[in-house]
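Read through the structures below before going on.
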Structure I
Amino acid sequence: MDQTIRSNYEAAKALYAKHGVDVDAALEKLSQIKISMHCWQGDDVRGFLNKDQALTGGISVTGNYPGAAGTPEELRSDLELAFSLIPGKHKLNLHAIYVDTDEKVELDKIEPKHFQKWVDWAKEQGLGLDFNPTCFSHEKSKDGFTLSHPDPEIRQFWIDHCKASRKIGAYFGEQLGQTCVTNVWIPDGFKDTPADRLAPRKRLKEALDQVFEEELNPAHNLDAVESKLFGLGSEAYVVGSHEFYMGYGIQNNKLICLDAGHFHPTEVISNKLSAISLFTDGILLHVSRPMRWDSDHVVTMDDELIDIGRELVRGDLLGKTHIGLDFFDASINRVAAWVIGTRNTIKALMRALLDPVEALRQAELEGDYTTRLALTEEFKSYPFGAVWDYYCSKNGVPVREEWLAEVKAYEQAVLLKRGEAAAAPVEAETNV
């Protein structure tokens, strides 16, 4: 390790120790936290099952940066580089459309065998896997409805797909020894004001009851349900609202997923964590960055990300919260997007672990709001960067922006050549 990095770390430790913060203990705790990095940043949410199918469900990816993964092998290569630049051992979040098989299979018929290559790869890499049924970009979801569809045959198709997804999640958990979180999100809703808001929600509740009917080992699979405020094509009404899923999750002991972009622009999920934690055994986070609406920008070190980290640490919620990422940007290097967003999320958690929480609590209990505010503000300029540099170096990943050179080199050697291969003319076969 570079001597300057070590000496800066020791100086930072001494400063934090003055306020009772054990930096070594904070980093040990940080090393136990696994971030579930999402696969769909690498190929613009196309997947491999029906990759020529247009995106639906209110999902849109903008940009045409070269090098999007076109095969499972390419995606895994990109992921390996990204994970090598991020400190710690984490998880990968897969969608059902990322099957890796030569077999022609429909969503309601997928099985663990169709993801075996992903499991084998995760074992080699020392990663866990999370999973999601894909209830969008499909012929049977083109009218905007899936689990709440008024047609019982179409509704059954999506019920069967979600059932199959849960079994795949349980297989992941069993094989990898890390609990898989299987998260259900659907795009169902109306573009304009509906005549009946209740009936679709009744159908959704009944469908979810069927999806979750089979008991699975919670050591292998945990179920989560995710709400949304609105989407493109469902601006007036979304069946699976926050109120719906909060009620369903609490009543049925499911994880409630809070996505940073799925609420009103003036709402933040950091303020919801402590409230929901009192009534649930666990929480799932989809950390994203909404820009005006649920635009899923790459996670930056903004106030909300810092506050999410603080709430998780100060509420002692790290043990019951599953942290995943959800953004997709095709206007920049996709590997860099993963690295930036994931490193920022880990860094925000580290900053929260370095806060003088006990001193702040004590000042608050004593009504000494002056000390509370003073410490909060002064700690914003404490040398957390020196601690982060040490943590990266200790974990064998590049310090500061050094990782960008590796991504740029990979872009030249690999990503740009994908575009060249796709554009190369194909010679016609001739019989002689």
Structure II
Amino acid sequence: MRPLTVRARATLGACAVVAIALAVASMALVGLLDANLLHNAEADADAQADAVAQEAVAGRLDPLLPPTHGADFIQVVAENGRVLTSSQNLAGRAPISAHQPTSPGTVRSTWDVGALGDQHRQQVVQVTTETGSGLVTVYAGTSLRDADAADDTTSAALLVGVPLLLVTVAVVTWWVTGRALRPVEAIRAEVAEISDRDLHRRVPVPQTHDEIARLAVTMNATLDRLESSGLRQRQFIADASHELRSPITVLRTQLEVALAVRDPAAWPELISGALEDTDRLQQLAVDLLLLARIDAAEPVSDQRLNLTELVREAVDKRHGDRVPVSVELVPDVQVTGSGLWLTRVVTNLLDNAQRFAEHSIAVRLTVPEEDGAQPAVLEVTDDGPGIPPTDRERIFERFTRLDDARSRDHGGAGLGLAIARDLAAHHYGTLTAEDAACGARLVLRLPLAPAD
């Protein structure tokens, strides 16, 4: 029985809140109105009872009291229960109350009695005072017809007005909620029609500049990212297929030649070439697998690492490199992350420098001594041909080679720097190509580990 739509729940909630508020307000209104009218009636009767009591003390009571303003009836009763005088509408009637006060002085009390020749309730005030002939009690009563009429009128008005107001609230809430949710339905309908081949479509953005408009903008931004991811994935698959085709084709050709050649003396050279292409194919497969893991957003380890030792070990393992590497490292630079992945970043930077350096490669690790949280800065510089400023971002794209023939000769697939940048970003760092006096200068920045 629970409403299933936001529109229905909003309408029901608004009606429930308004109904509770109206019920409380109606009871308070009727209660305050009745209390005010009763207070006025009691004050009038009290004034008349005091006036008659003063006449009794002075001994000037008339046999029949004339009608007075503010009291519908008056009755004066002696201490022995005999009625001394009364207003005309109570002439010949027994005392209103069978209980006779015995205490001297003045006593006032108020109570409701049934109709005394009247169809409405009566509010009676009793004033007891001491006279020369004993205690005398004066009863003065006033009709509550005005209070009853006001209560009846107010109650009738509320019985009619409250349901009408609730219906009005329900209709207005239903209409306003429907208009507010109309853009949401348009967004839902558009998203429902978007498939993996329609990621170029966007949801409509209402001109209301409210939360729904911001939802639409956020949805479109998400679709932008999905489209970009899809394009990047398709491009990656196409590039990977192209890159895999070349070594596989070469490997197949070498194996076919080896099979066709009957001279055993030529087999070692053919097998050696096949093994080189197999290694290249294996390395390419490893790089593609690592890129897939990065794109899957695998969480980075929060292991505390000594970046200085990690860089030193990565450099020391490269004894047979073509170009010597000079090292300048600040001691004990602490970062957090995956030691395996950060080692891969350093290795890729050194591999790139070895491909293009002529005589020297320099590795420098520093921590700027400036105010604020400064990252660790690792610079890898070579004295090769350098990187043109227009290509300093393009070199980090996957399968990008500035000199395709030269890169192939050196065994590169155009993935090393792309992997290094993605791994740096995975560690909340950056990798950029920056100005250098000569050659290329790649700069890795990583946030320092928090102090213990």
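Nothing in this text is a laboratory measurement; each read-out follows from the coordinates by a stated rule. Note that the coordinates shown come from a computational prediction; the quantities given were computed from them, not determined experimentally. Cβ atoms are built from the backbone, for glycine too; each structure is taken alone.
Of the structures labelled I, II, which one yields -0.40 when log10 I(q)/I(0) by the Debye sum over Cα atoms at q = 0.10 Å⁻¹, for residues 85-268 alone is computed from its coordinates?
It was calculated from structure I.
Going by mean count of other Cβ atoms within 10 Å over residues 141-148, which of structures I, II comes out largest?
When mean count of other Cβ atoms within 10 Å over residues 141-148 is computed for each of I, II, structure I gives the biggest number.
Name the one structure among I, II that Cα Rg over 2.2 N^0.38 Å, for residues 229-316 alone of 1.61 was derived from.
That value comes from structure II.
One of I, II was used to compute semi-axes √(5λ) of the Cα gyration tensor in Å, and the answer was 106, 29, 17. Which one was it?
It was calculated from structure II.
Among the shown structures I, II, from which was the value 0.40 of FRET efficiency 1/(1 + (r/R0)^6) of positions 61 and 381 (r between Cβ atoms, R0 = 35 Å, to 0.05) calculated?
Answer for the origin of the read-out: I.
Ranked by relative contact order in percent (Cα under 8 Å, 6 or more apart), which of I, II sits at the highest value?
Across I, II, relative contact order in percent (Cα under 8 Å, 6 or more apart) peaks for I.
Work out the source of -18000 here, i.e. which of I, II gives that when helix-only ellipticity at 222 nm (-39500 (n - 2.57) for each DSSP H run of 4 or more, over all residues; to 500) is computed.
Structure of origin is II.
One of I, II was used to compute FRET efficiency 1/(1 + (r/R0)^6) of positions 5 and 77 (r between Cβ atoms, R0 = 25 Å, to 0.05), and the result was 0.00. Which label is that?
Answer for the origin of the read-out: II.
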